[in-house]
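Student: The structures come next, written out as structure tokens.
FYI, it's all coordinate maths here, none of it is from the lab. What you are looking at is a predicted structure, and each value in this text was computed from that prediction instead of being measured. Cβ atoms are built from the backbone, for glycine too; each structure is taken alone.
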Structure P
Amino acid sequence: MLKIQYHGHSCVQITEGEHSIIIDPFLTGNPLAAVKPEDIQVQHVLLTHAHTDHIQDAAAIAKNNRATLIAIHELATYMSWQGVRTRDMNIGGRMNLGFAELQMVPAFHSSAIVDHERKQIIYAGMPAGFLIHWQGRTILHAGDTNLYSDMKLIGERNDIDLAFLPMGDLYTMGPDDAIEAAKWLKAKLVVPVHYNTFELIKQDGSKFEDLLISNGLKGRALKPGESIEL
């Protein structure tokens, strides 16, 4: 049985027995986070892209746990310069973790380290999502993305049990496009992410659940700290 815990924004932790991974840890500076970075225990940290609201606590969590950080090549290289143990991959590629298999899929967004003090922007590779095949289940974390037609192909080629889809709008797709993405992906359960953390991405999770139901889909708007089993 997989335990899936939502830590707010786009941060998700998946645990089964002694194995645990966390995706896009943004806890420090997240007003809705119900847990602190030092409370997280994992063996792997997965990053979809380089924006601060996805990597804020990645290095600290990886170091605290002697965990391996996994990201696209450029971002993994940058994180390795922070003294973090890393493994790199790229879009379309697969990685076997022993207990689970990852596949990196496209996301349409941007990805860079923004150094405001030096007024520099450091390219950090393409943004991505992750398909996670674990204990006979398939989980998609779509990362930050808009709606794109290849989601149909991802849905056709994978039997997705759970999909984490951004729906905050402005910086990612909004609720209407997220509903269309859910249809194309054919996920058995959809959990919205990347919303309500800040006023600019405020959305109604309950209304999104209702939209999913009206389209013949199933969803669950988790509150930070809540978990489900799969």
Structure Q
Amino acid sequence: MTGTGGPAHGTGRTEPHRTDTEGTARWEPGDHILWRYRGHAPGRAGRAFHICRPVTVVQDTDELLAVWMAPGTECVKPVIADGTPVHEEPLATRYTAPRTTARTRWSGNGVLKLAQPGLPWSVWLFWEHDWQFRSWYVNLEEPRTRWSGGVDSEDHYLDISVYPDRSWLWRDEDEFEQAQRVGLMDARTARGVRDAGRAAVEVIRAWGAPFSDGWEGWRPDPAWHVPALPADWDRLPARQAA
């Protein structure tokens, strides 16, 4: 597979051109949108966005949203209030220490993200610098909400790595358990996340989509440029702000 999309490539266009069966705006290949996650907090208060990644649309259909996060993309990520990277904070205080957000550049290779509407996970593809395919990463998350500028979700801590030989393993189980201990996820939600993970594992074992779809051979269109991080990256969708 290669990047496609005709004259949209490299334009950074964000105006929708089609709608899906529910009237939600569709994007064309080459459009720039935001892929965001809300922060975790008990209840609904204080759930501001703490992760924002500008991405380029590869495909947007009833079956799949595929986006490309290019190397060097300016993103927003959470950090501990003193500037410590979250993953370097001891697990015991990782989710209770005060946090803020920081702008940063994606320092690794690009990431292709695939999301099937309604599923509580997305699948990310990683390559080495020479385009040697490395692995898939199943990110368990709240089903994404679409809005005019992109998609929003909430990360569910638990993840799964999947390798070209079809082996797989759970990731971040310690963080998943710690989030429950400090009250960021109740028992019912945690059971739902585990159920979602088991459902994803069944897809892996059956080698269903998107693992069987050949996305490892996909390459971005060389005409695409890296999308910019807008100043209002954390704005609320119009329907929420009203």
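Student: Here mean projected area of the Cα convex hull in nm² has been calculated and equals 13.4, so which of P, Q was it run on? Could the numbers behind the result be given before it?
Tutor: Working: P: 11.4; Q: 13.4.
Attributed to the structure labelled Q.
Student: Something else about it: P, Q: which one has helix-only ellipticity at 222 nm (-39500 (n - 2.57) for each DSSP H run of 4 or more, over all residues; to 500), as calculated, at -4000?
Tutor: Q
Student: Shifting gears a bit: In terms of mean count of other Cβ atoms within 10 Å over residues 153-160, which of structures P, Q is highest?
Tutor: Ranking P, Q on mean count of other Cβ atoms within 10 Å over residues 153-160, first place is Q.
Student: Now, a different point. Using mean count of other Cβ atoms within 10 Å over residues 57-64 for the comparison, can you identify which of P, Q gives the largest number? Working shown, then result.
Tutor: Numbers: P: 20.8; Q: 17.5.
Biggest value here belongs to P.
Student: Out of P, Q, choose the structure whose coordinates give FRET efficiency 1/(1 + (r/R0)^6) of positions 193 and 217 (r between Cβ atoms, R0 = 35 Å, to 0.05) equal to 0.65 when calculated. Show your work: numbers first, answer last.
Tutor: On the way: P: 1.00; Q: 0.65.
For FRET efficiency 1/(1 + (r/R0)^6) of positions 193 and 217 (r between Cβ atoms, R0 = 35 Å, to 0.05), the value 0.65 is produced by structure Q.
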